[in-house]
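Structures for review follow.
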Structure I
Amino acid sequence: MSGRLDGRAVTGAPGRATPSAVHAALGAWLLRAVRWFLRRPWWVQVLLIFAASRVASFAIFAAAALQQGTNPWFEPEPDYFRFLQIWDSEWYGRIVVNGYPHVLPRSSSGTVSENAWAFYPVFPYVVRTLWIVTSIPWQVVAQIVAMAAGFAAALVVYRLFRHFAGHETSIWGVAFFAFFPVSAILQVPYAESLGTVFLAWALLWIVERRYLLAIPVVAVACLTRPVGVPLAAMLAILFLVRWVGRRRRPLAPGEVLRLAVLTVATAASALAWPAIAWAATGVMTAYTDTEAVWRGSDLVPFMPWLDTGRYLFGPVIGAIAPFVLVAAAALYLTSSHVRLIGLELRLWCATYALYLLAFLYPQTSTFRMMLPFFPLALAGAALSRSRAYRGAVLVMFVLLQIVWVQWLWGWTQLPGGGDWPP
């Protein structure tokens, strides 16, 4: 082999490509792939991006499964399929097979025990119906439904984003949504992917002011995931804004009335699942009592965040930490690039954040509760048109997804027993 050390080309062995030739070939192939991608219709681009994100999540889950040791569900080092059938997937499976209990289980002290009423019915009953109709094992059906719902959610999210940004930024917004650190849950037999479809669909029709058409979509969303209270609050505020500003910005005939009807219907939908639990069990507080089991005590609004703040940061800093968090969120939601996503989506993010602050007990599951903030993916993509920035965000998201799956999805017994749930 001969060569030069003065910076000129080095000649390799006959028949062997030099590194520069390999790089050039890879670059040319990548350029052709990008051009082919850009020529596809928008829905093909969205589906391809979401498919790539599912492949990444599959690889992360499969690698984490190989690291799984002794656990309550199966032998160590399970396969990917079994690894996804744990945590809340097990609860959904109980509902698919057995339905909901008509008598609340209670401990020896008389308090309500963990039971299926904490989980909303749309996802398990869709799986149950397909299981009965097709005779395919419900575990397989559950994963198919979750995966299909994730693809559908990506399409609806893109349609929603296009109301506020061009195609390129909207596509990047979908990519941020698809690769978000907890987006791995979108292919797990949980209700998150199906809930995201109906939430995004409801927001789409609210943005398009199709208020009456949104009523059934909102009703299904409220029976899929606990989004009814923040949705009702968002619509109530939106109604006030439209009402007060109707003279400066004339509205279509009957628009305020239709929005009022949707607001009332959403409030009723938010109460539907607690009412169903009451009717089925005869206990008026069946749903809230069941939810309190996982918290360990009755809920006092806002107090869990103050308690957690004091636990993490001490009595002084911990007492002000939640207020700092609220101030930071308010500043972010009123920033210039977030205003891009419009009033409706900013109101949704604000009321959902307030809902979490009031009713959520902050723990490791809180990360998963961040998924309904998906409209902020568009704001993140619009922050800069730099491909380096956008690519770096995707890489960071994948790395954080590895952390989330390895840390929380895999089961490792804590010193006091049990483990932190994802």
Structure II
Amino acid sequence: MISERPLLLTNARLIDPTNGRESHGGLLVRDGLIADLGPRIGYVTDATAIDCEGQVLAPGLIDMQAFTGEPGAAHRETLKTASEAAAAGGVTTIVAMPDTNPVLDDPAFIDYVMRRARDTAIVNVIPAAALTKGLEGHEMSEIGLLKDAGAVAFTDAGRSVTNAQVMRRALTYARDFDALILHHVEDPDLVGQGVMNEGEFAARLGLPGIPREAETVMLERDMRLVRLTGGRYHAAMISCADSVEIVKAAKARGLPVTCGVSINNLALNENDIGDYRTFLKLSPPLRHEDDRQAVIAALAEGVIDVIVSDHNPQDVETKRLPFAEAAHGAVGLETLLSAAIRLVNAGDITLPQVLRAMSTRPAEILGLPGGRLERGAPADLIVFDPDSPYVLDRRDLRSVSKNTPFDEARLEGQVTRTIVAGRIVFDRTTP
């Protein structure tokens, strides 16, 4: 995916999330890499020139949590449609979750996803492998072989490994292979029959609740196992104030721990569920406003490292049901950036901080070369207008499934162009 001619982007607001610096200037792409950038770039005779009209030019987003459908669930999403949705949302790299059919617990399946993505996807798709065989939580998968096959991390996706001995062994092996374990922190026994955040609002709706302790008990256990083993660990998504304190304490002790948060838990709270809106039935659930404010503050402080879309497409049959019976999940690739800009406009966090959490930090944690505006870095880039308003119509989404929690929401920050390895894969200016 390398452009035949150099690409010159001019008149841009350059934002480099690695250092938070902003400047006005241009950027030259040659052979799929950033060849030059800065305020004094002049005309390049053999380049295709594009005037960015003062819009933001930044590294492409890296989403560490997305379900991409293939193999086995093409009715919900495909690698092709997921990549098209990603490109429209400014996401240039997707980490594909392993909860497919078959589960990505064999090197041959990892190879299949990588080959299929090369053939059909327009953005980078890198697979995460199953942490345990069949996602069953009993037997650890072949971490070394799966990593050699191309797996970038190890996770049981939306399932937690409840057996502490299995998790201890996995962390030990991960340490020896310098592999990353990405864990969904939610104790299924404490979740029980719960379907939303436990509290007054759940009681008023007559719905069984999920206590915050379902998250914090599992997270606290994992921190102790990380201290015991020294394995690299990433809590996929935390959602409450108590979890923030647990992660902060672990980092203060120097443990190799990072964590993420879903854009849904940053932008929405339990009250948005309203009259049983199943598109907002999520895992982890939307929490109280106090918890939402706590995770926003933790993101601004750097305790929370990354923002993820938690892209989880569900079809009509699994969402058009009573709230308690509906499946968890929402699509999020196309709305990730716009929803995050809500936080910027509210004054909760700066735009460079948001971009860092969605590009630089994911790249650092996963060991990828992107997420920065530097000479020699991959030319995975986005151009967007952070002040461009629009009303989201789910019928316009490129995902196969349309279960967005932001349907009919007023948003800002539409992506104008998305560039992968120097090639324009999305251009909103072209009809």
Structure III
Amino acid sequence: MESVKQTRAHVARLDLSTAQVAVLDAQAHTARTLRNLLHEYFTFRQGRLASVKDCDAAIRQARREIDWMGQLPAQAAQAVLKTYRQAWANFLDPDHPAKRPTFKSRLRSRMAVDVPQARDLQIKRVNRRWGAINLPKVGRVRFRWTKDLPGVTKGGPAGRITGARLVKEADGWHLVFRTERQVPAPVCHPGPQVGIDRGITVALALSDTTMREHGPWLTSGEKEHLRRLEKKSARQRRTRTPGRPTSKRLTRTYDQIAKARATAKRRAVDWQHQTTTELAGTFSVIKVEDLKITNMVRSAKGTVENPGVNVAQKAGLNRSIAGEAWARTVTLLEYKTRDRGGMVVKVPAPGTSQTCHQCGHRDPAGRVKTVFTCTSPACGWVGHADTNAAININNAAGTVVSGRGDLGVTRSVKRQPPRAA
């Protein structure tokens, strides 16, 4: 049977001591500073761009002459150069949305350190819940064992670990394994096709009249705790002298707010993973709207000369859209359907929520909140507005964005005649 290479990432939480956290923080800050120095050297060196050889020589010289550069392992320093060059390659690629590489801010950039060579990790399972790993200049640390790793567990999945990356989140440091496996090539999915309308009141409405919904990401007590922390940070900001460094108390409040929001995000991602796995296993073709989400969440404040209207309402809508993470749902669906022999199709968004799927009559006044009523005298269909939009999405033609290994291939999917809900 034909097989294909499958690369995946597996995230595990690290159990670190205070001293180990300090070492990793120092490594991450050194990696960020090294990247900024590389950017300055690469772009401002005697009016010409530096080569990879020049950058590598500069890194080696800096590690010899600057003491604190030694905090970062040599292989991690080379990984900084590799990722920086890749950022330029992405920017120069006309089909890639990446922006021009710039300097990384200390406060707004994610703290991360690469461990590019898997042989340095020496992974071993300690018990049912924990595993152990070696980290350069940190030592032996434990990580939360939630699933078997390829090539590590006896009797586990075949494959290998090609490297890892240490990433600091609001709740601490996490280890991201890069895994590689040979899996059977996906065969054509035998399931039906479906259209999905992403919304706020209803998270996912399907054209088969079913819905996928979720509860609030935070409990009422957690929401109240977050509200009190936000009010506390507002009081502390009012007493802060402009131009002075942020106080330790305000920084601690910010950290507590970040942890609360990170809890909500983890629950949202968990629900999205479970839901998209179920959808990818059930349907062969999944159609979604090609939404310009960046434009949809743009602020309505306007300018001094032309101030916006309903600014507070628009800000609340933007927060609700961002909380649903529509783009992440499609991203998860793309690779999961491709692994199972299915495909994701993006269709044009205009008119899907204003058109009756029964007769094709379009009228913006037909939708009132969650109810759609066809205003055509010959039809008069009444039903859930999101279900009507999902059926229109399912009946529309679109462009394939993933499916059976042909990611990026553009081909049309024929329009189908309207059908009853």
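None of the figures in this text is laboratory data; all of them are computed from the coordinates on show. Just so it is clear, the model here is predicted, and its values are computed rather than measured. Cβ atoms are built from the backbone, for glycine too; each structure is taken alone.
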Taking distance in nm of label points 7 Å out along Cα→Cβ at positions 30 and 286 for each of I, II, III, which is largest? I
Could you tell me which structure in I, II, III was used to calculate distance in nm of label points 7 Å out along Cα→Cβ at positions 238 and 270 as 1.4? I
-12500 is what came out when helix-only ellipticity at 222 nm (-39500 (n - 2.57) for each DSSP H run of 4 or more, over all residues; to 500) was calculated for one structure; which of I, II, III is it? III
With distance in nm of label points 7 Å out along Cα→Cβ at positions 190 and 366 coming out at 1.6, pick the structure among I, II, III it was computed from. I
Say we calculate volume of the Cα convex hull per residue in Å³, for residues 214-349 alone for every structure; which of I, II, III gives the highest result? III
Taking semi-axes √(5λ) of the Cα gyration tensor in Å from the coordinates of each of I, II, III, which one would give 43, 29, 23? III
